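Each structure below is given as structure tokens.
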Structure P
Amino acid sequence: MAAKKGFTLIELLVVVAIIGILASVGIYSFSNFTEAGKKSATIANWNQASNYIKNIFGQCQLKGNIGTIVLSPTAGSINCSDVGDKTSVNNIADTFKKYFLEIGFKNPYNPSATGDSIIIRAGSGGAIGALRLDETQCPAGAVAGNNTYTKARMSLWYKTHDEEQIAIFEMGSWCR
């Protein structure tokens, strides 16, 4: 009788099952790593934008809240003497949005996204991984010069697959 060469069906099935288990564990781990990387990149964008806004508002304060600071020739400039009503805060937020898009901010969850999928200008919600620049009311009692507009300050949000964060910025005496 000749000796059999090869594997039995049971041996092959056991090997396939083991490979399947290892592959499913690897895919699950890989997806967790990619989600963590996207979250970290979103938070890094938010930190960079927050620090830049703080820096610009600090420069305005050093200038005595007068004059302008040019972010870039195409994005525009920040008027340091803006009074902090909703209109001026929204104009400043628009300028920052243009600047951040110009320097190449991307949505880590959707790298091919453009415009409002990278930086949302106002409203609630937004795409995961996008930053959101918005105006928010000052604490009760703060009103602009002629009491026409409620004074406002600027907020910067980020949203990831499992958390949201906000930073609030004000320049000079916006809420005082």
Structure Q
Amino acid sequence: MILAFDTATTYGAVCGVTGGATARAERAGDVLAAVDELVPDPGALEGIVVGRGPGSFTSIRIGLAVARTLSLALGVPVAGASTLDAFDAGFAVLDARRGEVFAKGPVACRPEELAVDGLVLVGDGALRYRETFEAAGATVPPDDDPVHVPDPMLLLERAGPFGAAGLVEPLYVREPDAKPSA
């Protein structure tokens, strides 16, 4: 059994295992509750796939820390996948806060800077900036449509190679707000 999860978006933690079972926790920090729901016997895990961003800095770090901890405790390999790869019903647009979105590339930009005419947009960024995107010619499915939630099963399909937990790096698209003082 392979476990996949992502914690980088405003949807909290989304988890899945090979075979198709899924679970979700409202907050990224509750990812282990969702994992417990899916994995009754941690010894049955053969690998872990983790979404590595882009997204919330803290939430990405939570996901990677949990993946690394489980990997080291259980002796299983880890693979990473971009959170943007967890969508397939349209062009993924994630809320990057600060009036920006993350999109394929990956890039961070203001919503009005994306060329979206004729595209179907999905993800929490598509919802947050619906009015801007629709005015630019995009289609955004209804707010309650599940296409906006990252799909951990797609992370399983699109993950990079499995290896040591420390080899999976976060996908940061812009500089952090906090900087060391000089």
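Tell me which of P, Q gives 15.2 when you compute mean projected area of the Cα convex hull in nm².
Checking each candidate, the match is P.
With helix-only ellipticity at 222 nm (-39500 (n - 2.57) for each DSSP H run of 4 or more, over all residues; to 500) derived from the coordinates and found to be -7000, which of P, Q does the value describe?
Q
Comparing FRET efficiency 1/(1 + (r/R0)^6) of positions 17 and 57 (r between Cβ atoms, R0 = 30 Å, to 0.05) across P, Q, which structure shows the greatest value?
Result for FRET efficiency 1/(1 + (r/R0)^6) of positions 17 and 57 (r between Cβ atoms, R0 = 30 Å, to 0.05) over P, Q: largest is Q.
Comparing relative contact order in percent (Cα under 8 Å, 6 or more apart) across P, Q, which is largest?
Result for relative contact order in percent (Cα under 8 Å, 6 or more apart) over P, Q: largest is Q.
FYI, it's all coordinate maths here, none of it is from the lab. In this text, all values refer to a predicted model and were calculated from it rather than measured experimentally. Cβ atoms are built from the backbone, for glycine too; each structure is taken alone.
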